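Got some structures for you, see below.
Nothing in this text is a laboratory measurement; each read-out follows from the coordinates by a stated rule. The structure presented is a predicted model; accordingly, all values stated were derived computationally and were not measured. Cβ atoms are built from the backbone, for glycine too; each structure is taken alone.
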Structure I
Amino acid sequence: MRQLLLLRHAKSSWDEATLSDHARPLNARGRQAAAAMAEQMRELGLAPDIVLVSSARRTLQTLEALQPLEGSPIIEVMDDLYLAPWQRLMETLRGIPETARSVLLIGHNPGLHELGLALMGPAGVAMGGAHARRLTEGYPTGALAEFTVAGAWRQLQDGGGRLVRFLAPRDLPEVAV
């Protein structure tokens, strides 16, 4: 059984109007949320073998907040994950080496949200449950979806993941308002 972790970048700043979208950093709330999610991931024992991260500043800063990651995973910064549609994200995941047991993808909406829904597939959405219901409602900044994947990465398809949990920063006591 393989594990797939989908993490949306934490809350970003809009304070500097001259910055491109790609260059926007995390704001203070985002830094706090990313640190809290990192702690939660450690407590849950979520330790990826490979991390795929968009080259945008806010995703890289989200990754920084997760450091150190247990087991020193391979980290691949990818320009084409920036604002990628879910189909591109799925295609990227199909290229993961079969030796990888756990993968963390740090990216952006709407692609990440749509990928999560596609992985659950209509049957997973219909089965419901609290985590599935929350994922169907939206994918807030800093949120993490954990899936199990039964088959090979190269065969990943719609409905190919089982949602284990969906956590948003507001679920964590360090961040809850």
Structure II
Amino acid sequence: MDRHIFLIGMPGSGKSALGRRVASKLQLPYLDMDVYLTEVTGMDTAQLYQRFGDKPFRDAETRLLQELVGATPGIISTGGGACLREENRVLMKNHGVIVFIDRPVDDIMSNFRAEKRPLLAQKSKEEVEELYNQRLPIYQGLADITMNNGNGFQNGLAALEEVVSRFC
């Protein structure tokens, strides 16, 4: 593989779960940006965001992307808001293939509650739909490939594996 596969999409869309499994199956390097930031700082992304605010959090995401684009190509699960910054969009476009993992809001809401993500689970469906509708044009405009993850985990896994296999 000569370039990265960047997975973008809403929190709860399946970027991490699908990316990790496909990378393992295809024996590719894998990095979850949110997990990495948590490991480096000792705080989860919600704590980082609350403590330092939007700009420092997004700055950290940008620095991480700048490092990652020079690493061995693999699958990278981005944070849900990583592609909100133009600089990050350019980095991803110049160094990889961007896969938008799209998932229905009802499924995203179920995922938040199942994973017990307290900050996300507290949001109403209307708030999540509003965030989804704000971000959707960015995700769609950036994506080289859009993958529907609304038909169950196994179908999502098979779909992402097929997409990634095209670039290996």
- Per relative contact order in percent (Cα under 8 Å, 6 or more apart), the highest-valued of structures I, II: II
- Task: Could you figure out which one of I, II the value 15.1, 46 for Rg and Dmax of the Cα atoms in Å was computed from?
- Result: I
- Which of I, II yields -18000 for helix-only ellipticity at 222 nm (-39500 (n - 2.57) for each DSSP H run of 4 or more, over all residues; to 500), as computed? II
- To which of I, II does the computed value 12.8, 40 (Rg and Dmax of the Cα atoms in Å, for residues 9-80 alone) belong? I
- Taking mean count of other Cβ atoms within 10 Å over residues 49-56 for each of I, II, which is largest? I
